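Since every read-out is calculated from the coordinates, none of them should be taken as a lab result. Keep in mind that what you see is a predicted model, and the values were worked out from it rather than measured. Cβ atoms are built from the backbone, for glycine too; each structure is taken alone.
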Structure P
Amino acid sequence: MPLYRYKALNPRGEMLDGQMEAASDAEVVARLQEQGHLPVQAQLAGEAGGGRSWRSLLKPQAFDGERLVQFTQQLATLLGAGQPLDRALTILLDLPEDEKARHVIADVRDAVRGGAPLSSALERQHGLFSRLYVNMVRAGEAGGSLHETLQRLGEYLERSRALKGRVVNALIYPIILLLVVSAALLFLLGYVVPQFATMYESLDVALPWFTQGVLWLGLGVREGWPLLVAAPLLLLWWLDRKRRDPVFRDRLDHWLLQRRLVGPLLARLEAARLARTLGTLLRNGVPLLPALGIARNVLGNRALSDDVGKAAEDVKNGHGLSASLAKGKRFPRLALQMIQVGEESGALDAMLLKTADTFERETAQAMDRLLAALVPVITIALASVVGLVIVAVLVPLYDLTNALG
């Protein structure tokens with residue numbers, strides 16, 4: 001079903017802004033009214049600028065990342081210790097320092113005290129808890145093992161966060177290195193080189209062509225530095241807008257998968273994410289078809305997400321999961337073989353989790369190798385550029401000194 005973005009007023013008069021999957025905007029309005037809210041706006045997420053932008057980093061969610069992991073693990077521990085659900089939520093209400101988080105827990109507790117199951121109470125929090133989270137809780141409630149389900153969910157969230165953190169950490173050093181050396185190069189071109197240009201102009205000496213080019217570039221940097229500052233910001237703004245365009249995202253994701261270095265790494269990363277999600281859902285009693293629908297939304301690459309959607313249709317028609325995923329020819333062959341073994345042995349959930357472990361290790365190793373190669377390449381390339389600039393402005397001065405000597 002399509003994803004809609006909505007705005008509504010709750011009974012306290014507060015504006016709510018969230019996302020909901022529904023067949024139409026009329027269904028979104030009806031569901032909001034059933035929850036006691038006054039709908040203000042409901043439209044497709046793509047039309048409403050759906051998707052998380054870089055500006056959302058300045059406005060963290062009440063439950064995001066480590067805080068969600070802690071909440072899940074703490075709730076599982078309290079339920080495992082025999083505490084009733086409303087009592088466990090009351091205890092957790094005093095733990096967060098953030099007022100928004102306490103407000104969410106209070107709403108969930110009040111809904112549970114009113115007779116609503118935990119999954120419904122979480123679903124009412126306007127997108128704070130993902131479909132995967134809500135469906136796993138609902139499966140745990142149906143199976144009578146909510147605390148065990150929450151334990152597995154906490155492990156899943158922790159592993160997912162660790163994998164994302166590993167990727168981000170691997171990119172931090174190359175990005176910092178690139179920014180620092182680029183800033184030094186711009187300072188050299190915009191401040192140091194123009195001083196040499198003034199000196200050579202006063203001396204009225206003939207300059208080599210490459211020195212003239214560097215001096216011209218330095219004067220351009222000095223005169224046009226506002227444009228150099230604004231250009232990256234405008235580029236980031238344009239990319240932020242374009243990445244929320246479904247057509248652009250589809251083309252970009254297809255293109256990335258076809259790149260020699262990035263494509264295999266991205267496919268392994270998404271295969272690990274898909275396997276971890278599917279394995280966790282299946283182990284907690286969620287049927288395969290709903291699990292595929294949830295896991296599809298977890299993937300960040302739209303091309304692979306489309307492959308999972310097509311595979312779900314094939315599975316609905318009686319085909320095997322591994323054979324259905326293989327039709328897209330994008331997921332790693334080893335992952336498909338391991339899934340096939342799981343289907344044949346009747347232990348698909350266990351094999352999916354093993355697949356996730358395997359590809360998370362491979363992704364970590366690939367990231368380490370890529371980082372080990374990327375840092376020296378960036379260092380050598382930027383040092384070479386800086387060296388060429390220095391040589392270009394000093395060679396004429398060295399020649400002039402020799403001529404006078």
Structure Q
Amino acid sequence: MRIGDPGQHLITIASRPDTVFVEGHGSWLIDEGGKRYLDLVQGWAVNSLGHSPPLVAQALAAQSKRLLNPGPAYFNRPMLDLAQRLVEVSCFDRVFLASSGAEANEGAVKLARRWGSRMRGGAHEIIGFEHGFHGRTLAMMSASGKPGWSELYPPMPAGFAKARLNDIASVERAVTPRSVAVMIEFVQGEAGVNLADPGFVRELRALTRERQLLLIADEVQTGIGRCGHAFAYETFDVEPDVMTLAKGIGGGVPLAALLCKERFNCFEPGDQGGTYCGNPLMAAVGLAVVNEVCREEFLEGVRRRAERLAGGLQAVVRDHGLSGERGAGLLRALVLPADRADRVVEAARALQPVGLLLNAPRPNLLRLMPALTITDAEVDEALRLLRAALAQALGPGRR
């Protein structure tokens with residue numbers, strides 16, 4: 001423990017800088033010393049409408065005066081309204097509301113296994129992908145393909161096979177009579193914004209139908225406008241059987257959802273639940289966020305701002321001799337020529353008088369997840385600050 005460590009009373013789970021944030025508005029955070037930071041992390045793609053948006057504050061204030069949590073054994077109006085709205089804007093028929101992406105993904109695995117026990121003679125194995133990320137519960141760590149995770153908390157839960165993204169032959173090899181579902185992120189955010197190939201996704205959908213496997217889309221990071229459409233599956237012209245949402249659906253509050261087609265609605269009362277599942281306070285916020293983000297006018301703005309950011313990043317790649325830029329919508333990655341991403345993150349945060357917040361999910365890669373409401377001026381300012389950080393960490397650019 002460092003002397004004066006602000007986290008001295010917290011269980012150690014992450015290496016955090018000493019900065020303590022006290023306020024945030026839109027694309028900006030402010031620390032205890034009054035320094036401002038342009039935030040391109042946004043709680044890891046959580047704050048879809050930026051920090052402290054009035055829409056979320058108003059929904060919280062209004063609902064908190066009416067009803068907080070009657071318990072999951074009863075209906076409440078925000079729960080019903082949010083479920084109806086999610087069905088209206090998606091290809092699904094049923095909704096289960098939860099609090100986190102890991103919880104929603106656990107629910108998806110439970111649903112698939114319940115269906116497998118009824119319809120597939122006890123099939124239960126879930127096929128995931130190398131470098132995939134589905135959460136931090138023990139089962140979701142097993143479902144994920146993050147290197148090293150299988151050694152952290154042995155013995156790990158069984159029943160999770162792995163294939164390679166964009167390699168349909170590897171999926172075919174992973175299928176056995178025990179297989180019940182394939183779980184995929186169309187964009188592997190934690191792995192460094194790795195995109196599934198559209199042709200691979202179509203082949204995967206055909207294969208899962210042929211083998212009677214559920215296709216589970218983990219859209220925890222890509223759903224609710226992040227990729228320029230309400231859901232990423234729309235860009236691949238496929239319909240999954242099951243989908244999970246979290247992060248952006250709550251606009252900053254803990255909210256998640258599990259959605260499925262009617263024929264996979266196979267839970268019996270008591271099979272699934274949770275103390276806070278569908279509580280009206282979070283559901284009211286989720287309804288306000290979904291109603292705002294899933295408007296076509298809003299999504300068109302996301303796509304336009306994504307084009308501006310991608311174009312600016314491509315110029316940064318050329319000018320600073322970087323390895324490349326990739327992404328979908330406002331989930332993007334900048335690939336460095338060496339393992340110096342942490343240096344860039346530190347240099348960006350330390351810039352004066354204004355800092356820039358970036359994320360380094362891999363040693364040679366920066367991930368950018370700005371608010372969906374970031375302005376053109378803020379995009380331009382972010383690119384300017386990024387260039388300054390790169391110059392400090394990697395040396396001056398070519399021009």
Margin query: Using relative contact order in percent (Cα under 8 Å, 6 or more apart) for the comparison, can you identify which of P, Q gives the largest number?
Written below: Q
Check: Given that distance in nm of label points 7 Å out along Cα→Cβ at positions 222 and 326, derived from a single structure, equals 1.3, which label among P, Q identifies that structure?
Finding: Q
Next item on the list: Taking 21.2 as the value of mean count of other Cβ atoms within 10 Å over residues 150-157 derived from one of the structures shown (P, Q), identify that structure.
Entry: P
Next item on the list: Assuming -11000 is helix-only ellipticity at 222 nm (-39500 (n - 2.57) for each DSSP H run of 4 or more, over all residues; to 500) as calculated from a single structure, say which of P, Q it is.
Entry: Q
Next item on the list: Figure out for me which of the structures P, Q the number 21.2, 64 belongs to, where Rg and Dmax of the Cα atoms in Å was derived from the coordinates.
Entry: Q
